[in-house]
Structure 1
Amino acid sequence: MTEDEPNGAGTIGATETSFAIIERLRESEGERVTALADELELSKSTVHNHLRTLNRLGYVVKEGSTYHLGLRFLDLGDAARARRNLYEVSKQEMDELVSTIDEHGHVMVEEMAQGVYIYQSRTERAVQTDSRIGTTVDLHATAVGKSYLAHLPENRQQELLDQLEFVQRTESTHTDREALESELVDIRQQGYALNDQESFAGMRAVGAPVLGPNERVLAAISVSGPTTRLSGDRYRVELPEKVQETARIIGIRATYS
């Protein structure tokens with residue numbers, strides 16, 4: 001990576017470098033200058049200059065010789081999430097759903113052809129994966145993503161499908177566009193999507209779209225859990241009914257709040 005060789009026309013290499021450093025700090029529990037320079041293939045002086053600037057602005061903090069993300073990012077995250085009122089209107093409904101089923105719940109919106117979790121709720125027994133608020137997820141390999149795609153207008157759906165990479169996360173992940181499109185037709189008809197170990201082996205999920213005025217897709221929600229608990233009628237009947245009902249309530253609240 002070099003600062004004077006941007007990845008695309010109209011981009012600024014120095015900005016990309018700063019965010020590469022920020023992303024690496026997010027993924028780790030703290031990094032030293034030398035480690036960052038080696039991992040990003042940058043000079044130590046370049047990394048140090050970026051860190052010093054980010055530190056002065058309050059976005060990076062230094063503890064000894066190790067750098068961490070600063071808490072100032074919390075304010076930016078809240079501002080980004082507040083741009084959509086879905087967080088506030090979905091929080092209570094998702095918490096109630098999750099407390100009833102005793103699993104893990106997610107609220108997802110789409111941005112730049114990726115799903116982004118804006119809220120998660122889970123109980124003590126819920127299985128924790130590597131997802132968290134702000135995590136981006138594959139639209140083709142998740143129940144939230146597939147339920148979102150299925151309820152889009154055809155032109156928008158095709159536009160997003162054109163941008164998907166169809167990364168294979170497990171042996172069960174859809175990597176064939178035609179097969180996914182066929183499933184999306186069924187999902188739209190039944191009103192919910194199933195994810196049977198397509199994103200994580202041993203995990204299943206049920207998702208449904210959050211619809212606003214004129215059936216416009218605002219978001220999608222899902223609940224997930226291990227295959228040992230999400231099976232039989234609970235997986236294919238009980239949870240789809242509960243998830244769809246919660247999604248309908250969130251859609252109504254989002255429309256009239």
Structure 2
Amino acid sequence: MATTVPDPLMTPEAPLPVLATVRRFEAAGFRAWPAASAHYDGAWLMRLTPGHPAKRLNSINPLDPGDHFDISSRIEKARSSFAEIDQPLTFRISPLAGDKITAYLDAQGWQAFDESLVMHCDLEGSVVEHALDQIPLKDVERFTQSLLSINEMPRSLMAALGGVIQAVPAEAGLFVLESDAKAVAATVCVHDGDLAGLFEVATAPSERGKGFGRRIVTSALKWALGRGARQAWLQVGAENEPAVNLYRSLGFSELYRYHYRRPPTP
């Protein structure tokens with residue numbers, strides 16, 4: 001089954017290790033940024049989070065290329081769950097989805113959008129050599145206020161965002177960088193065994209290009225390295241060229257990609 005997945009990283013010589021790597025980082029992402037509820041239909045994971053618009057928190061995630069049966073009826077079954085919390089029916093398509101589900105969605109006219117890269121790097125001294133030591137915040141409310149302000153998002157999302165952060169089962173470092181008493185950059189670094197995952201990396205629009213993003217990322221990674229993490233990873237929009245360039249300059253490389261699908265508008 002694995003060799004049918006349209007993943008440029010997969011080769012006839014070593015398809016299974018690549019799928020195993022994808023599974024590892026997909027699972028790490030689900031643990032590190034948990035949805036309010038998670039339900040399985042076979043190998044399809046449906047994640048739902050009322051009150052939060054994030055697609056990765058409100059999506060169907062196929063996790064086995066071999067589970068492509070009864071697609072239509074399973075989609076209709078899931079549709080009502082999304083409608084109940086006023087979220088659009090959304091698939092998140094990683095290499096684990098396989099070509100059969102992708103072909104079905106293509107045939108039904110589902111729109112593909114927001115491609116993202118999953119990137120990783122080995123954590124070593126050179127990555128954080130010039131990083132500032134920064135103590136993460138303990139106050140979830142203060143952090144969420146800062147993050148929403150940086151992203152210019154409404155305060156009505158505070159409860160949902162705070163709920164996600166508080167539900168993280170691993171150790172989560174909440175980092176905010178201020179300039180002139182104003183929050184200018186932020187991120188969440190989740191330390192999970194030997195992995196350090198970066199989430200919600202953000203720089204205020206008016207403060208971009210000043211090095212704040214690099215400073216907050218390297219400080220967070222230095223914190224994680226000191227706690228035993230040996231590999232860092234993150235997810236970033238494929239079209240976010242400044243962010244991708246920043247991560248590549250820090251030694252991150254692409255592992256795989258995913259994108260989202262929604263049904264055609266009536």
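Suppose helix-only ellipticity at 222 nm (-39500 (n - 2.57) for each DSSP H run of 4 or more, over all residues; to 500) works out to -10000; of 1, 2, which structure was it derived from?
2
Compare Kirkwood radius over Cα pairs in Å across structures 1, 2 and report the one with the greatest value.
Going through 1, 2 one by one, Kirkwood radius over Cα pairs in Å peaks for structure 1.
Thinking of 1, 2, which structure, once relative contact order in percent (Cα under 8 Å, 6 or more apart) is computed, gives back 24?
2
A value of 4.9 was computed for distance in nm of label points 7 Å out along Cα→Cβ at positions 32 and 184; which of 1, 2 is the source structure? Please report the intermediate quantities before stating the final value.
Details: 1: 4.9; 2: 2.6.
The value was obtained from structure 1.
A short reminder: the numbers here are calculations on the coordinates, not readings from a lab. What you are looking at is a predicted structure, and each value in this text was computed from that prediction instead of being measured. Cβ atoms are built from the backbone, for glycine too; each structure is taken alone.
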